[in-house]
Structures are given as structure tokens and as C-alpha cells.
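The numbers here are math on the coordinates, done by the rules we state, and not lab data. None of the values given here were measured: they were computed from a predicted structure. Cβ atoms are built from the backbone, for glycine too; each structure is taken alone.
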Structure P
Amino acid sequence: MGAVRRQARRHGDPARSVEIDGPLMLAALALLGVGIVMVASTSVAVAEKYAVGEWHFLGKHVIFVVLGLVLAGGFQLVDTRWLEKSGRLCLVASLVLLLLVFVPGLGHTVNGAQRWIDLGVTRFQAVEAVKLLMIVYVAGYLAARPALGNSGFTETLKPLMVGALIAAVLLQQPDMGSAVVLMAIIGGMVWLAGAAWKYLALLGMSAIPLVTFAAMEPYRLRRIAILGDPFSDPYNAGFQLVQALIAVGRGQVTGVGLGSSVQKLFYLPEAHTDFIFAILAEELGLLGILFVLALFAVLVFRIFRIGLAAQRADRPFAAFVAFGVGLWIGLQALVSIGVNLGVLPTKGLTLPLVSAGGSSLMMTLAALGLVIKIGRELGRAELARPRRRQEWAS
């Protein structure tokens with residue numbers, strides 16, 4: 001026993017000695033760095049438009065980065081076993097948050113969309129917290145049903161119906177982009193849980209009429225119709241897409257130089273938020289595009305790697321949380337980049353960790369903090385395993 005104690009003192013407390021996933025941390029910090037640089041580059045013209053200081057939006061962005069890092073650090077103090085038991089609370093909180101945006105005096109409308117809760121000092125986009133809350137809820141549901149692949153149709157249907165309810169509320173805001181991403185996250189988690197293909201295919205086909213109906217809104221139809229040839233209506237329906245494509249085209253291989261974008265000078269709307277990737281492509285070129293894509297690939301790969309490790313360690317809740325966060329970041333990045341490159345209809349989705357947007361930034365960092373916590377718990381369990389064997393042998 002004395003030898004074991006000496007070894008324990010030498011290695012320290014397992015909770016403190018477990019290292020954070022280095023590649024995941026570096027990829028996340030690199031994307032945050034890219035975001036700070038690009039927000040600084042794109043937001044000066046926006047600040048001039050609103051007659052505020054030229055670094056106003058950059059200052060807000062940095063504050064939200066700090067707050068997001070605080071949230072990520074806070075998750076290091078949370079026991080994931082408690083989170084696993086909080087599924088119903090997360091579902092109720094999701095519905096309450098989404099309904100609060102419709103409360104007069106509390107909900108805030110921007111460009112015809114009622115998606116924000118007015119907190120006085122700032123505004124919070126409810127759906128960003130809902131994404132994380134729903135991942136925790138669905139992860140708990142799936143963890144309690146390890147044999148989902150052999151279960152009946154009803155067991156597969158339940159989490160998707162809950163997701164459809166949340167999506168229906170989102171469509172009333174309206175926010176079809178977030179509704180689609182959320183349903184894709186839940187569907188991906190259910191698929192990774194081993195749900196039968198025949199049930200998923202049936203549910204997918206049944207959702208087609210609902211998606212078609214939702215897409216029949218005139219402004220959505222215009223966005224879809226203009227996708228094939230945005231230059232046919234460059235000053236109306238195709239304006240944003242045309243300006244984004246001009247920005248991407250100007251960048252060529254090496255870009256026009258950091259800070260030298262022309263499209264951010266009032267040509268491309270939302271240059272510091274939804275279309276920041278187009279400005280990045282203009283200033284940093286194909287090399288910048290490939291660099292950002294590589295960072296997202298590393299980030300998502302490492303998140304899924306933690307999920308697989310949790311699965312091997314027989315911790316299904318932790319595994320599904322990691323899978324859900326990986327799907328969230330990967331799918332939202334894919335949609336945002338696709339919109340900027342003109343391969344998907346225009347949607348108001350930020351590029352995770354890069355775009356200006358406090359709600360998205362803070363909740364994405366909080367989700368990454370949760371994944372890091374899961375990785376540290378797995379490492380702590382791995383360190384404790386040989387120690388227990390040594391204590392038994394002594």
C-alpha cells in the first residue's frame with residue numbers, strides 16, 4: 001500500500017492530471033482566432049452604418065468569447081450523471097425559451113423574425129440554447145434504450161416527434177434554418193443509436209410533405225428558385241447570393257489581402273455574421289477556405305473520437321452528447337459554408353466560433369466545454385483503473 005500511495009502522490013490527483021484533448025482545443029482556439037480577426041475586418045463598415053465606434057462590434061464579440069469560455073469552464077464543474085437525469089427539465093426549458101420570444105415586451109424582432117429574448121443589456125437567441133438542451137434530452141432518452149435497433153417503431157418515433165414539436169415552434173418565428181439543423185441533429189443521433197433503417201426511411205418520407213409545405217412561403221420559394229441563377233435577379237431575390245459569389249470569386253487562390261475586401265463595404269449584407277465566410281474567402285482566398293475547413297474537420301473528428309471512446313467505456317449518455325455536439329457543429333458549419341458558396345438557399349445561420357453573434361458563440365463554447373468535460377471524465381476513469389488494480393494487488 002505504501003508503494004501505491006507514493007505513486008499516487010507522484011502522479012497527483014487523477015482529476016487534475018487528466019489532459020484536455022490537445023487537437024480539439026487547438027482547433028477550437030484557432031477558429032476563435034480566425035473569428036476575432038475576421039470580425040475585426042468586417043465590422044468596421046457595419047459600425048459606421050450604425051454610427052458607433054469602429055471597434056464596437058469587435059469589442060462585443062470579444063466579450064462574448066470570454067463569456068463563452070467562462071461557460072465552457074463552468075461545465076468542468078458539472079457531473080454528467082446529473083445531466084443525464086435532467087432530460088425532462090431540458091425539454092421543458094427548451095419549450096419555455098422558445099415561447100418566451102412571443103411574449104410582448106420580452107421578445108425582440110429583427111428583420112421580421114421574432115427569435116430573440118430582450119435581456120435589457122443584450123439580446124439572446126433562444127434557439128442556440130435549445131440546441132444544447134435538446135442534445136442533452138435526446139442523449140438521455142437514447143442512453144436509456146440501448147437496444148433501440150431492436151425496439152419498435154414507437155421508440156424510434158418519440159424523440160423525432162419531440163424534435164418536430166420544437167421545429168414547429170421555430171417555424172413560427174420563423175427560423176427554418178435552425179429547425180432543419182435541429183431535426184438533422186436529432187435524426188443523426190437516433191441513427192447513431194442503431195435505429196432500424198426501415199423506420200428512419202418511413203419517417204423521412206413522411207416528413208417530405210411537411211418540409212414542402214414549410215418551404216412554400218413566398219420568400220423561401222424565391223430563395224430556392226434563385227439558387228440556380230442568382231444573376232437573373234441580382235438586385236432583389238439574388239442580391240445577397242450574388243454579392244457573396246463576387247466576394248468568393250475575387251479571392252481566387254491567395255485572396256486580396258486581410259482587410260482589403262470590397263464586398264464588406266456595404267455591398268454584402270450581414271458581412272460580419274451570416275456571410276463572414278464569403279469575406280474570409282475574398283481576403284484569404286482558397287488557402288483561407290481550406291484552412292478553415294481543415295480546422296472544422298479536426299474539431300468534429302476529435303469530438304466524435306471522444307464520443308466513440310465514451311461508447312467503448314459503456315457510457316452511452318456521454319457518447320450521445322458528444323455525437324450530438326459533433327453533429328451540431330459539423331452540420332451548422334456545412335450549411336453556413338454552403339450558403340456562402342451558393343450551393344444552398346440563403347439561410348440566417350452563423351458559422352460556429354467564427355461569426356459575430358453572441359448567443360451562438362457562447363452556446364457553442366459551452367457545448368465544447370461539455371465535450372471536454374466528458375473527455376476528462378473518461379481519462380480520469382482510465383487513470384483510476386490501473387490504480388485500483390494495484391491497490392487490490394497490494
Structure Q
Amino acid sequence: MDVDGRIDAMADRLAASGDMTDDSWRAVLHRVPRHVFAPEVAWASPYDGPRREIDLRKDPDGWWRAVYDPGAAIITQVDGGPSAPTSSLSAPNVVLPFLELLHPFGGQRVLDVGTGTGWTAALLCARTGEHHVTSIEIDEEVARRAAENLDKAGFGPELLVGDAATDAPEGPFDLVHVTCGVTTLPYGWVERARPGGAIVFPWMPDFSYGYQVRLDVLPDGTAIGRLAGSAGYMMLRSQRGHRTTRTREWTQAVTGVASSTTRLDPRLLLHTPGGGLEAAMAGLVPGVRADLCFDTEPTGEATLWLLEASGPGGSWASVDFVPGKVEFTVEQAGARRLWDEAEAAYFEWLRWGRPPLGRFGLTVAPDRQWLWLDDPVRPVGR
């Protein structure tokens with residue numbers, strides 16, 4: 001299959017899945033061939049399969065299939081092995097929904113946070129004009145390769161090397177496009193956007209996988225918008241924290257375990273579809289990671305871990321699910337009783353009538369940000 005055929009096949013699949021609803025992006029995808037931004041040797045991380053190495057010389061067919069797979073991220077930088085990716089060519093079925101949420105058009109000035117391979121910067125150039133796009137990348141080597149890719153593709157946006165969290169270029173920008181997950185949105189990005197402008201980013205609170213968010217900037221300096229859908233990105237470097245720290249570090253650091261039981265199935269906290277519950281948990285049980293670990297044997301047993309995101313030394317809790325049991329063992333340690341908080345939050349969400357994801361929103365102000373339900377004056381949690 002030729003390149004145009006591969007691009008059309010990818011676009012067809014994106015349209016069929018609902019990840020590309022505006023067909024005008026098809027022409028943009030043709031102007032910015034994805035393979036130009038993919039290294040010859042990398043790791044492909046498809047949504048529905050295990051991560052695998054791809055090599056253009058050893059297996060060209062496999063390489064081309066991975067690069068134009070709408071659900072495959074291509075890992076381009078790792079820290080300590082393929083299990084710890086730090087930069088990637090993001091999957092098209094993640095990139096396109098964010099671009100559609102941003103809704104850029106010709107002549108708009110765009111700040112692109114996290115250049116990565118340069119692919120999304122090039123897509124923005126093709127949409128708005130290359131002289132209207134400024135892209136900033138914290139990693140010098142990643143930035144160097146992105147500049148080479150963009151030059152090869154025929155685009156010349158303004159490229160900067162620096163930490164966008166603290167050193168974002170001066171605005172005003174019409175749009176801010178963020179390609180890294182953030183728990184707390186740096187207010188500087190709001191300051192760089194003009195009133196009426198928009199910021200699109202992956203909001204990744206500690207409890208949840210992550211959400212697509214578009215914030216509209218108001219004249220009073222606040223930015224406001226609703227949660228749109230699920231999204232998972234590599235974190236902003238200054239906010240990575242302890243997301244990959246192993247559970248045992250918490251259990252070894254905090255002793256004095258209190259034991260109890262619960263009748264609530266702990267799996268419900270992470271297996272309730274729709275995203276509304278996880279959003280509520282992010283507000284009602286702030287600063288807490290949640291992991292559900294299944295037993296290595298096919299017994300159905302599982303353990304829910306709740307870990308204070310500040311890291312080892314913070315509170316933790318575990319709940320052991322055993323099939324057929326009426327009550328489940330709870331262990332908690334630290335200043336916070338995390339299972340008690342989570343259980344109370346679950347039932348609070350039920351009392352609200354199980355509100356879905358779209359009823360939750362986020363406001364960012366100069367001194368704080370808050371999650372809300374239905375209306376910004378109805379904050380969720382603290």
C-alpha cells in the first residue's frame with residue numbers, strides 16, 4: 001500500500017471510531033505524513049495489545065503497520081527501558097480528538113506545549129499556518145530530533161527549548177495545546193492566552209486515568225470548561241511525582257496498620273464505566289493514587305490499593321476482594337484513612353444520582369483550581 005493509501009485507511013478508521021468527526025482533518029493528515037516523525041527503530045504501544053519493538057529495516061511491513069495504526073503510540077524515548085517511556089509519537093486516536101476539541105483555524109496563534117516528535121506541531125502548522133505556531137520542549141535531545149523531523153516535513157514553526165511550566169513564551173496566544181498530562185494546570189498558561197482563547201490539555205488527577213479538557217479563558221483571568229473524555233499522556237516532568245513508584249514503598253514506610261472490613265466491592269471504584277465516578281473521586285479523595293491488582297492465578301481475587309500521591313511516607317490502604325465473600329479485609333495506615341474516604345465518596349456519588357463525566361467541569365484561577373459538578377459554584381470536595 002502506498003503512503004496516501006495508508007493515510008486514507010488510517011483516517012477511515014479514525015472516522016469510523018468517532019475519533020475524527022471533521023473530515024477536513026483528512027487533508028491535514030495527508031500534508032503531514034506520520035511516518036516522517038517516526039524513528040526507524042522504536043517501540044509500538046498499541047491500545048489493544050502488548051508493546052513491541054518495530055524496526056524498519058528488519059520488518060518494514062510491521063513498521064509501516066504500526067506507524068499508521070490509529071491506536072498505536074510509538075515510544076521514542078525511554079528512561080530505564082521500554083517500561084518507562086518519557087516521549088512518544090502519540091497515537092492518532094488520541095491526537096485527533098484533542099485537535100478537534102481545540103478547533104484551530106487559519107491565522108490563530110498557537111502555543112504547543114511539548115514538541116515531542118514534532119508531529120502535532122506540524123499538524124497545527126498545516127491548520128493555522130507555520131508562522132503562527134510556537135512549540136516548546138523541555139528535553140534538548142528530543143527538541144533536536146523534532147527540529148529535524150519538522151524540517152524534513154517542510155514546516156518551520158518557532159521552536160523553543162525550556163520548561164513550559166515556568167518559562168512559557170510571552171503571549172497572547174489564541175490557543176494553547178498541551179501534549180503532556182497535568183494534575184495542576186500552570187496558571188502561566190492561562191496568562192499566555194487572550195480572553196476568549198482556549199487551552200486544551202490532558203487533565204490527569206492522581207486518582208484517575210485522565211481526561212480531555214478544554215478551558216475557555218475569561219476576561220477576569222479565570223479559565224473554565226467541562227471534562228470531555230478519557231485521555232492518558234506522559235506527565236509534565238515537574239508533576240510526575242510518584243506515579244510509577246511501587247506499592248511496597250508505601251507499606252514499608254508507614255507502619256501501624258489498622259484492620260477492618262467492608263461490604264462494598266472494592267473493584268467498583270475502578271470498574272464503573274463512564275468516567276463520572278473517577279471524576280468524583282478525584283475531587284472527593286484528592287491526592288490519592290488508586291491501583292487494582294489482580295492475583296497472578298486465575299482465581300478472581302484482587303487487591304485495591306489507595307496510595308497518598310505525595311509518596312512513600314504518606315498514608316495507604318488496601319482492600320482484598322475474594323469471590324464469594326460477603327465482607328472484605330481492609331488495611332489502612334497513616335494519618336488519613338483512605339479507604340474510609342473512598343467508600344464515603346462512592347456513596348456520595350450514588351446520592352448525587354451517578355452523574356456522568358460530562359456534568360463535571362474544571363475552573364483554574366490565579367490562586368487555585370477546582371473541580372465542580374454542573375456549575376462552577378458547586379465545587380466537588382475540598
Structure R
Amino acid sequence: MKTITRRGIVRALASVCLASAAALPAAAQEVTIGVMNALTGTYAFGGVPYQNAMKMALEEANAKRELGAVRIKIVEGDTAGDKAQSLNLLNQFARRDRVLMVLGPTSSGEALGAVALANELKVPMFAAGLSNDILAAGPWTFKMLPQQKESMTVLAKHAVGKMGIKRIAFVFDQGSDGYTAIKNAARDAVRAEGGTIVAEEGIQASESNFMALATKAASMNADAIFMAAPAEVIANIAIQFRQSGLPATVRLLGPPVMASQNFLKIGGKAVEGSVFVADYVTQNPSAANQTFIKTYTERFKVAPDNWAAVGYTLGRLAVEAIKNAGPNPDREKVRAELAKLRNVPVLIGSGRFSFDEGRNPMYGATLVTVRNGQFALAQ
């Protein structure tokens with residue numbers, strides 16, 4: 001009969017413990033992501049759906065365990081459209097919360113207040129802006145929106161070549177570098193297509209009375225007016241322009257900001273027939289888009305707009321980079337994987353997203369019109 005020694009018992013227990021430990025799933029690793037957008041102020045029309053959709057994308061990744069043992073914790077803040085607040089939030093996220101990365105802010109102006117610090121602290125920052133200065137600040141900062149040249153060329157070709165528009169006036173928010181850049185890109189694209197620029201009128205987005213400009217617009221003899229400003233401001237200008245006698249035959253053209261539901265709600269009949277380039281339309285028949293619409297609408301009690309789709313895409317791209325960074329993601333790994341993103345399936349543009357070698361985002365564009373008070377694909 002074999003004697004069971006104390007040492008044997010200890011060894012047996014140790015073996016059982018090791019076997020049990022091997023059978024258990026790996027301990028969850030929590031990573032923190034900071035999400036900051038303009039939830040109040042001028043850019044809240046985009047900031048609120050951005051924030052909602054970014055968080056939804058991150059929370060879906062947790063629910064589906066897409067990152068394995070890695071779980072995402074979200075900390076969030078309101079930039080209020082302010083550069084200083086963006087800088088404060090980035091500093092707080094990076095130092096106090098020790099975030100893996102930062103998503104946002106909403107506009108180029110806000111982002112440019114924080115990009116230098118993001119590169120100094122070496123924390124990946126994926127902003128929703130469009131200014132190339134976000135990229136020029138250093139390798140740790142990325143932007144979601146593409147260079148305006150490509151999308152404005154799409155709009156100019158459609159307006160001049162297909163709609164027969166030859167004479168175009170431009171109205172733009174001169175207090176915003178982003179909107180000025182959009183205006184410049186659209187103006188150059190129109191000229192390249194053979195159109196004539198009849199006027200360039202700068203405004204301040206904080207203004208509300210545009211009657212003097214409206215009177216002037218009615219006598220410009222323009223076939224169309226391109227507007228680069230926040231959606232609510234464009235809608236307000238459109239109403240005053242129509243009230244001052246601008247005929248409905250003079251079409252309104254613009255950038256993706258016009259894809260906001262507030263643009264339709266405020267502008268009403270004054271914006272009927274508007275044509276603009278957008279990142280997203282709900283008419284996309286794909287199963288992924290239908291699921292997105294259903295989930296977003298049920299959660300936030302409103303249908304997703306252009307900004308929700310862009311925000312969701314940004315969040316999904318962040319998840320993709322973290323997943324590609326492996327089981328122990330850190331800031332350097334995530335930064336490197338963001339820069340490597342190529343041909344990722346998305347809901348916006350042509351349906352595929354890539355960064356080029358210069359970290360410029362590419363995903364194509366969609367032409368949208370306002371028809372019978374609703375957004376529809378332009379033909």
C-alpha cells in the first residue's frame with residue numbers, strides 16, 4: 001500500500017490549482033478612452049451625434065467582446081466648441097485618466113487647440129476635424145474628415161456639368177479656418193470645371209441678421225450660392241435670402257454640414273432643392289446600415305444623421321486599431337495601428353476607409369439633395 005506523504009498532498013493540490021487556473025479565462029484588462037465633443041455651443045449640431053455614436057461603437061465592442069479580454073472604459077467631456085476647453089480636457093484625459101487614446105473633438109478649430117499637447121504627451125488623438133494642420137502637428141494626431149479638394153470636385157462636377165450651373169456666389173464663416181478652407185476648395189473646384197465666381201462674402205456665425213447680404217444676393221445674378229457655415233446658420237441665411245426675393249431657381253450648394261436634421265427643420269421650404277456633398281445617407285440599403293439605423297434610433301430616440309454615421313465610423317476605426325494592437329494595447333501600438341488602417345468596411349462614403357501614407361483619410365463622397373422636405377440621393 002502506497003503511503004501518501006505530506007509532500008505528495010502539496011504537489012497534488014498544486015497540480016489541481018494550476019489546472020484550474022489554466023481553465024479560467026484571462027483576467028480582463030481595462031483600457032480607458034476619452035471622448036470629447038461640442039455638446040453645447042455652435043458646433044453642438046454635430047458634436048452631440050458624434051458623441052452619441054462614438055460611445056455606441058465603443059460600447060458595442062464591449063458587448064460583443066470584440067477585443068477579447070480587453071474592456072473599454074469611457075470618460076467623456078464637453079468641449080463647448082472652445083479651443084481652451086479642448087486643451088483642458090485632453091490634459092485631464094491624458095494625465096489624470098491615463099487614457100489609451102482620445103476621440104474628438106468636433107471641429108478643426110477645437111482640435112488645433114489641443115494637437116500640440118497630444119503630440120507632446122504622446123497620446124493618440126483622433127479628431128473629427130478636416131484641417132491638415134491636425135496632421136502637421138505630429139504623428140500622434142489623426143483626423144476623420146478628408147481633404148476638401150476631392151469632395152468639392154465631386155460637387156463642382158455635378159453642379160457645373162450636370163445641373164448646368166455657371167455663375168456661383170460664395171458665403172462663408174470667415175471666423176472659422178475650417179469653413180474658409182471649404183469655401184476655398186469649392187471655389188477652386190468650380191473654376192476648374194469652368195464656372196464663374198460672382199462673389200465671395202464673409203460672415204460671422206454668431207450673427208443672426210443677414211438681410212443686408214440677402215438684398216445683395218438677390219441682385220448677384222447667380223445660378224447658385226455655395227454656403228460654408230454651421231447648419232443652423234445656413235438655414236437662417238437661406239430663409240432671409242428667399243424672403244428678400246432670391247428665386248427658388250437659384251440653388252443652394254454646400255458641404256456635409258447641410259446633412260443635419262436641423263438644416264431641414266429650420267430651413268423648411270427655403271432649403272428645398274439644395275444640393276451638397278455628404279459622408280452618409282440613410283438610403284444605404286446594406287444590412288449593416290439598417291442595423292445601425294435601428295440601434296441608434298432606439299437608443300437616442302432620433303434617426304442618425306451624417307454626423308452620427310461619421311462618429312460611429314470613427315469609433316469603429318478606433319476599435320479596429322485597438323484590436324490590431326494585440327492583447328496588451330498601449331498608446332504607441334494604437335498610434336501605429338491607426339496609421340496602418342486600410343480598406344476597412346464602413347457605413348460612409350463609398351463603404352471603405354483608408355489612411356494614405358500621409359495619414360490623410362479617404363472614403364469617397366455622396367451627393368445629396370433636399371426633395372419634398374427630406375434628404376435624397378442627388379441625380
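When mean count of other Cβ atoms within 10 Å over residues 113-120 is calculated for each of P, Q, R, the greatest value falls to Q.
For relative contact order in percent (Cα under 8 Å, 6 or more apart), which structure out of P, Q, R has the highest calculated value?
On the way: P: 26; Q: 11; R: 16.
Structure P comes out on top.
Name the one structure among P, Q, R that helix-only ellipticity at 222 nm (-39500 (n - 2.57) for each DSSP H run of 4 or more, over all residues; to 500) of -23500 was derived from. It would help to have the intermediate numbers written out before the result.
Working: P: -23500; Q: -8000; R: -12500.
For helix-only ellipticity at 222 nm (-39500 (n - 2.57) for each DSSP H run of 4 or more, over all residues; to 500), the value -23500 is produced by structure P.
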